[in-house]
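Values quoted throughout were computed directly from the atomic coordinates according to the rules given, and no laboratory measurement underlies them. None of these values were measured; they are calculated from a predicted model. Cβ atoms are built from the backbone, for glycine too; each structure is taken alone.
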Structure P
Amino acid sequence: MQTPDRTRYLNKAVKETISRSQNYLLSQQYPEGYWWAELEANVSITAEVVLLHKIWGSSESRPLDKVEPYLRSQQREHGGWELFYGDGGDLSTSVEAYMALRLLGVSSGDPALKKAGNFIVQRGGISKSRVFTKIHLALIGCYDWSGIPSIPPGIMLLPDWFPFTIYEMSSWARSSTVPLLIVFDKKPIYPQGISLDELYSEGIENVRYQFPLKGDWSDIFIGLDHLFKLSEQMNLIAWRAESLAAAEKWVIERQEATGDWGGIIPAMLNSLLALKALNYDLADPVVYRGLKAVDNFAIETDNSYRVQPCISPVWDTAWVIRALKESGLESDHPALVQGGEWLLTKQILSYGDWSVKNKQGQPGAWAFEFENRFYPDLDDSAVVVMALSGLKLPNEALKNAAIKRCVEWIATMQCSQDGGWGAFDLDNHQNWLNSLPYADLKAMIDPNTSDVTARILEMLGSCSLTMSPLRLEKALRYLEREQEPDGSWFGRWGVNYIYGTSGVLSALAVFAPKTHQDYLLRGVAWLVSCQNRDGGWGETCHSYKDPQYKNLGNSTISQTAWALIGLLDAGNALESYAQTAIKRGIDYLISQQLLDGTWDEAEFTGTGFPSHFYLKYHFYQQYFPLIALSRYEKFLG
């Protein structure tokens, strides 16, 4: 039973916690108006950048000597490097970290590398590593190109009406694969004076450069790969020169003025490797800009140099604005106005790759990064709309017109097959692509997902915006079908079922509370069942591989905040809810705040590719708890 004294204490603690968080976030705003924190990934991104500079001969002009202490600091006691915090070590990540240290001049006899080598060999060695790891090793002669899948460059010439074109791949796969068509064709080797033979568990003389048969229909692709390799050997590839020219043109056209490609390091590295294979000069402006763009993703300290896989200023800015506004700042607060006006300057008004399959939509969306005009996304766009809607800007007419244009674009991006929305593309669901030998990350497509679909419905409901009733009905039916038997929803872009369930509860609560009470109740019941003894919530990344982990994990700040946001929103839609669970969760957030108004967590709670690539957004543990606490305060009020 909650006593009056306890209630007054909790209310006061909530206000003080909110105030400290507000002060911290306000102090983090850049002079230009945006907010932006580190986006951390595993060490393979930094290792691949070391490889890139060694291949281009540009390493001396970068502080790569600081990469060695960074990689050493990330090695775990078992000898390997992790894919995400606490995963026990990952084979491919460890191979790439080992490779980078060797490229930086560390001897294979170094105690750290001996320990790493044992870890790698015990887990199957290089032969068991992922395809992209093998590609990087092949570039320096430490793996044979015959063991790399072939991709016919002729796919660049396929017409729009053909059942498959490059636009059936997800935006991230497309922007990374097109430049690799050139690299795979040239099969360049840039020796660096190192050998990694010690990392082959079976011994280098026993390596079989081939793909194991799976015993199912996907084995047909292995047979096709053999045929294409034979065609390469006999120089019987049709339209080879035209295909490679088309790929080169495509890559050049998609470079931003800032030098970026696709806003992600894999696309940037692969594009620069393609230009190297085409004998571009280091001084060429395209190359120069590209390498500088990679530099812009780096974080350098006195004794460390690491590279982010992507940067998130638009995403962070929109969420910080939402958090500060919800926590009580006025809609015309100078910091929020400055942030809102900065967001307006980032609206993308040019046609990107999405327009190949979407012939109706007009541009007007937002991307994740500073500049990424070819790949705006639905999730960022919806969050920006919600952020702007809560502000009073000097030019309200411009703001409203920007929102209108964006919502109209979002409507045209609804997938026809299931009625939901994907992240970047329309009807990007040819799942057979994930069975290609090249596609061992299982991330070749961008189908509609519950979390993105929910964000869009939340945007419409919370901002009193409209779409056609038919579109809305299809989206609701999609979310209904996606609810798991236990009441949860899968989270594609955040870890995992806690993220997905929170998002859908928030959407249904503002969009369809009366018609979907049963869905809300089952989602609430699942979240309450997952609460840890300390009052928080946590879910390990292992839940992507095995759903039995979906309600297991150490409590984290961001996941606790997501659970609370979902419960509070659903609580506002229902007449009763789990008040005890919510108060315990609020207590947990209050108790974990540091004196400077921040929270900390070690775990990775963002998702790049489920089961294969995870992210730690360093601002997630700041703005999501502020939103949760603010909604709790409003509920009490």
Structure Q
Amino acid sequence: MNFVTPAAFWWLLLAGPVIVFYILKIRLRRVPVSTILFWRQIYEEKPPRSIWQHLRHLLSLLVQLLMLSLLVISLTEPYFSWQPLQARKLVLVVDNSASMRATDEKPSRLHKALDLAGSLITSLRFQDEMAIVAGTQPQVVCGLTGHPRTLYNALNSITPTDGPTRVADGVALAKRLIGSSRNGQVIVLTDGCFVGSEGYLSAPVADAASVGSPAINNKTNTDASSVGHGVSVQLAVIGKRTSNVGITRFQARRSLLDPIGYEILAEVVNASDEPVECRLEMELNGEVLDVVPLQLAAGAEWSHTFEKATADGGTLIAKLNRPDALETDNQAWALLPKREMQPLTLVTEGNLFLEKVLEANPLVQLTVKKPTEPQPTTPGSVVVFHRTVPAKLPAGPVLVIDPHGSSEFWTLGEKLPNPIVTKQDKDSPLMAHVRLDNVLMPEAHKLTFTNPEQVQVLVSALSGDPLFAAIEHPGGKVTVLTVNLDEGDLPLRTVFPIMTSNVLSWFAGQRGELRESLAAGAVVDLKLSQAGVPPEAVLQPLVLVDPQDRQRSLPEKSDKVTLGPLDQCGLWSIKPAPKEPAAKEQAVAPLVQVACNLANRQESDIRPAQILIDKASESPALRGAGMRPLWYYLLVLAWLLAALEWCLYQRRWIG
């Protein structure tokens, strides 16, 4: 037997004071009494002493010395010579994905996994080393070490997330940590709710990291077959086959046709073995939008698109009224962009169709003026010129319809009789849901543009002449429609209000038709200027605030930032960094918000495969708490001796 700290044997010198205390006799104190007659009778009638009575003090001394010896030997950390040859390198892969929040194991599956991991840390033998891997994007929480306190601290730092399972990536990372060790072992603490989990029970140990599904794992582990040969992978399954109903999709977007309309896409999945009844409730900024009763068969899904209308934006929330073991997917969030009112001035001699089309847009504040009246100078105001066009267009957004004069951007040419539309730019947002190939247009005007590089031709005739074009210049945006509205049927077609709505949306810079709700665990690159953050705000320090009000610093003075992994469901916000610690508690309006939902059917399905449940009790990882260091058993024996001596002393067998 060998010892890690043989210097601890010096503690055996404590045996000297123990023996001295047993040898010393208590000196009797003299006390005057009235008579010694009765005391003399007691001393004369001494009963015969048994051998046990002579040895009872010696037995107590031996027990104390043996207990001291056991304590000292445990301090030396003894080990057998064969133990270093069997030292193991263990890596715990802790699954802290969304499904591990399930409460079928109290208080949750993750807590039970951490308790099991703690028992595995306690079972480390001499010279064993352990590492811990966890995270929605697997990372090393603690490198290989044999120090229990370091491992416990790393274990306590693992928190529940709403991200997806990345077990295969975690196993591949664990194998790289172990390297070429002969006694390497990977223990996966998971509920097995991911594709390919059954493969860990039957796959060869060298290929166990490759059983994950590419649909779950974003990265392909090309080195899984070359790293970690001889490394055993054990699956410790936690959890029961539990029913759950969850919201697996919730998105909102503005309508491309209705200026104040929007659409909601909701999907609910019943990940249960029996039918359920529940209710889906949706609200916008705290006000109820809709309540939908649902009856879902076992394993069924339900999806529906809702059409609503409002110019106000805000936060949409969907809730399921059915409590279950996984609360994370019972609520989902989406962000609806707000529609701003647009002041618009129509400069025309009179065109009833054009006025009515513009008035029909609920976001337009229309003002009609004659060409002889003063032109508007309000910043951001849209100006529509019908026929009469000034030589120099005003700054800002301008729409020109049927121009009868030249301007700084074009020169007016001859008339185009009966132009036939042959080409449309279908990729432009200005042409969304627009088709002009079957519209009767008896007359248009030919335009020759001064700077063709600035012009985007949206619709052109058979002769190649532009009929509808867009111009972006430093002073603003300009669109020009050369068609004569009085001669054709374009104002009578539904395509005309769609065209005007597209133009106004383009002028307003409404890029957020769909502010996509991201799936938990996503990493997204965001350009702050395109998200509506003012340039002066980009130059100051910013922080990313998660749904639990925890802050992460963002790169300073950078327009492009990377957000993620977004591992919590709810609303994430980008805010100015607080200048003082006390300012952290003050309410600061977010510059940008991002909605994050679970949106993962496999995480919502918290029913492990039956084969995993059956094999869970047979897992070596679940039985690993029996191999403890030798000093641990010596300490237990010392405490047992102390308890034995206390019992004997209380029975007055020794003393």
> Out of P, Q, which structure matches -15500 when helix-only ellipticity at 222 nm (-39500 (n - 2.57) for each DSSP H run of 4 or more, over all residues; to 500) is calculated?
Replying inline: P
>> Of the structures labelled P, Q, one was used to calculate distance in nm of label points 7 Å out along Cα→Cβ at positions 123 and 139, giving 2.1. Name it.
In response: P
>> Taking distance in nm of label points 7 Å out along Cα→Cβ at positions 355 and 483 as the criterion, which structure among P, Q has the greatest value?
In response: P
> With mean count of other Cβ atoms within 10 Å over residues 187-194 derived from the coordinates and found to be 14.4, which of P, Q does the value describe?
Replying inline: P
>> Say we calculate FRET efficiency 1/(1 + (r/R0)^6) of positions 59 and 323 (r between Cβ atoms, R0 = 35 Å, to 0.05) for every structure; which of P, Q gives the highest result?
In response: P
>> Tell me which structure, out of P, Q, gives 0.25 once FRET efficiency 1/(1 + (r/R0)^6) of positions 299 and 579 (r between Cβ atoms, R0 = 35 Å, to 0.05) is calculated.
In response: P
>> So if we calculate Kirkwood radius over Cα pairs in Å for every structure here (P, Q), which label has the highest result?
In response: Q
